[in-house]
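Following this line, the structures themselves.
Each reported figure results from applying straightforward, stated rules to the coordinates on display, with no laboratory input. Note that the coordinates shown come from a computational prediction; the quantities given were computed from them, not determined experimentally. Cβ atoms are built from the backbone, for glycine too; each structure is taken alone.
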Structure 1
Amino acid sequence: MENFTPVSALIGGLLIGVAASMLLLLNGRIAGISGIAGGLLSPARGDVAWRLLFLAGLALGAALWRLVGPEPQAIALTGSLPTLIAGGLLVGFGTRLGGGCTSGHGVCGIARLSKRSITATAVFMASAFVTVFVVRHVFGG
């Protein structure tokens, strides 16, 4: 773990916690990104502005960090385009099947001691471990 930066990780975690807490306390909503984005596909009346603002805040926060943060690490996507598309579709399917994503279950649900979210997060993590093992050690990728 040569790139571990505890200060930025702590600050990022605190910002995520504050944002999730504020959304719940001020708006009564859970900060699950898939649910927020999915709610824009068939929005209820008066339910679009906060969703767009939340998602815009994610993009603006990343852009701001790029301007003021350290030099970004290079990211290399090694999978083919069809593999990346299939992976994205599988993640979307899993999100719908699991009734939420890691941010909703893992950050907000566990903080509320939701048994359903604790179970869902454990299943997400176990699936990720198995997937990485199979891709790297069985298929040699």
Structure 2
Amino acid sequence: MKVVLDTNVLISAFISHGVCNELLEYCALNHEIILSEFILGELEEKLTGKFGFSKREINSVIRILKSRCTIVQTEVLPFPVSRDPDDDNIIAAAIAGLCDCIVTGDKDLLVLNQVSGIQIIPPNRFWIVESNKS
């Protein structure tokens, strides 16, 4: 399965050792994680500005993600989809990567439920779906 992990999921994965950290590890081993330069840039901006990560720590995070994820080139959506224009960049990454789902905690994305056949689900629901597969 191809999965976009939204920036908020990635932030949680790198600042704590909870659900999102486990989800990132699980997806890296069992699925193809799709990211874009926008997502990586937003992640860098938030980890630096909001959480005080050093340039060295950021470089390490980006290096890890680039080694485990597929980075896609996105195109601007033909019309706005989400209430938040930045979220359209997440959707564009999922479309460019031919993804099955977007995992996010962002309410502006979650309210959409799905876009172009791509499910938009919160991390806890992703875990429920995955655990029912075994």
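A few notes on this one:
- If FRET efficiency 1/(1 + (r/R0)^6) of positions 52 and 92 (r between Cβ atoms, R0 = 30 Å, to 0.05) is computed and equals 0.95, the structure in 1, 2: 1
- Of the structures 1, 2, the one that 2.9 was derived from, the read-out being distance in nm of label points 7 Å out along Cα→Cβ at positions 36 and 60: 2
- Structure responsible for 26, with relative contact order in percent (Cα under 8 Å, 6 or more apart) calculated and labels 1, 2 on offer: 1
- A value of 12.0 for mean count of other Cβ atoms within 10 Å over residues 76-83, calculated from one of 1, 2, originates in structure 2.
- For 10.9, 31 (Rg and Dmax of the Cα atoms in Å, for residues 28-67 alone, calculated) the corresponding structure among 1, 2: 2
- Among 1, 2, structure where mean count of other Cβ atoms within 10 Å over residues 4-11 as derived comes to 24.9: 2
- Label whose coordinates, when distance in nm of label points 7 Å out along Cα→Cβ at positions 20 and 124 is calculated, return 1.5 (choices 1, 2): 2
- Structure responsible for 26, 16, 7, with semi-axes √(5λ) of the Cα gyration tensor in Å, for residues 44-99 alone calculated and labels 1, 2 on offer: 2
- Looking across 1, 2, the calculation of helix-only ellipticity at 222 nm (-39500 (n - 2.57) for each DSSP H run of 4 or more, over all residues; to 500) that yields -17000 traces back to 2.
- With Rg/Rh (Cα atoms, Kirkwood Rh) derived as 0.98, matching label from 1, 2: 1
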